Structure P
Amino acid sequence: MASGGVAGSGTGLYGSYIRLDWSSTANRPSNNSSVTVNLSLVLGNGVSKVSTESGSITVNGSTYNYNNGSQSRGTGPGTYLIASNTWTIGHNSDGTQSITISGSMVDGYLGTMNVGNTSFALDNIQRYAVPQTFTSSAITATGFTLSGTTNESDSTIKFSTDNGTTYVTASTGSSSGTKVFTGLNGGTTYNCYMDGVDPYSGFNSYSSLLQVTTLPNNSALMIEPF
């Protein structure tokens, strides 16, 4: 969850002003965030009012208008929630996104108060299952084992032993995967790669090259007679 806030200048009567406070919750499967913005009135010391309240909150160009009618607010100093709204903000394909918020309040007693455009970064949404480890083991003349991990707990992990031409799936919905390869040629170097696939974006993340050489084939022992 990300959050932030910004206060307007003291443009209302007796130094009163408004502020915007926001919070967001990311939705990874949908690649978007739910962003809630609260507009609050901050009354100066000793200030109270009974007056109409109206105005707006804008997030990334989408405006919410409010009209509270006549409202009584107690003697300041104090902070009073005036309006609140929630927006669904789509993220970029790489999971990044920012918001620009602004707000206003027209009060029948205090006057007009504003918060100008202010930008904030939302939490990045994970979109890539990036390989973290990629190793080989149990090397014989006819095969070996490939193992790897990604930075996601629900990724699909695939391996290639033919220089990335074809891939076989080692695991799904996991941060780790292991695959045993058999029926290979002895004394041969295989160019291996790992592919981590994000389950929601479908984006591929490839490892660097791992070369694995199988052991030589056993040679038959020939004993010449005397």
Structure Q
Amino acid sequence: MPQFAEKKLSPHGICSLTFLKRWQPMAEIFKSGARPDDLGKAYEMLRGRAGLYQCESQAIWDFIRAKDIRSIVEVGRNAGAGVFLLACAARNLCRFLSIDVFSCAEMDEVIPAWANMNGFEMEVVTCDSMEYEPDRNQRWDFVFVDGGHTGSVVTNDLEKFRGLTRYIGFHDFADLGRRNTHKICYRGVVEAVSSARDRYGWKQVGSRGRSEVIFDTGE
């Protein structure tokens, strides 16, 4: 059975002080304008700041390259390591939308400036994903959900973007009933994603990372 961890901080699992400490070194990476084409080089720059292990990111990286993903939504930005990794993976990226409850004035300027240097549109949205309403006329190639880890938040996030994307991915997921000895996962994520997968008939795409999964929604 998966090992479960219950979030005991804020509903979003992070405090503003922790966010700012993580953001400061990420800001220097974005200001450099660098966008490495190799996953190993990207992780060398991050120096352990990514929430995804490199082996997890490899599965996402390979998927993005194989499908030539050109537009991405990320729910759960934190200090921006996910933005960096996903955008580096997408060689022909055109649009990127990142949503998180925490941000700062510098982030709102630095990340879009980095995107502009690298030739794609970037929107940094600061709000609770429970309150965010996506444009129903705008489709996305890939949505990656790694925000609030309660069942209600994960369900909200996947339902809001269901119908707007062909591919949707989740972090901190492991199938109920499968042995998962390599990483703690969250009960809310597992239950919400498993329920949606079974209800909508989603099919898993590509290889699994240690605790991430990508589905083809068929939409």
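Starting from the value -12500: which structure in P, Q was helix-only ellipticity at 222 nm (-39500 (n - 2.57) for each DSSP H run of 4 or more, over all residues; to 500) calculated from? List each step's numbers first, then the result.
Working: P: 0; Q: -12500.
Going label by label, the one that fits is Q.
For the read-out P(r) over Cα pairs in 5 Å bins from 0, in percent, a value of 1, 7, 16, 20, 22, 18, 11, 4, 1, 0 was computed from one structure; give its label from P, Q.
Computed on structure Q.
With Cα Rg over 2.2 N^0.38 Å, for residues 51-146 alone as the yardstick, tell me which of P, Q scores highest.
P
Suppose distance in nm of label points 7 Å out along Cα→Cβ at positions 131 and 155 works out to 1.0; of P, Q, which structure was it derived from? Don't skip to the answer; put the middle values down first.
Numbers: P: 1.0; Q: 2.2.
Source structure for this number: P.
Which of P, Q yields 24 for relative contact order in percent (Cα under 8 Å, 6 or more apart), as computed?
Answer by label: Q.
All of the numbers you see were taken from the coordinates with simple rules; none came from a lab. Bear in mind that the values here come from a model prediction, so they are computed numbers and not experimental data. Cβ atoms are built from the backbone, for glycine too; each structure is taken alone.
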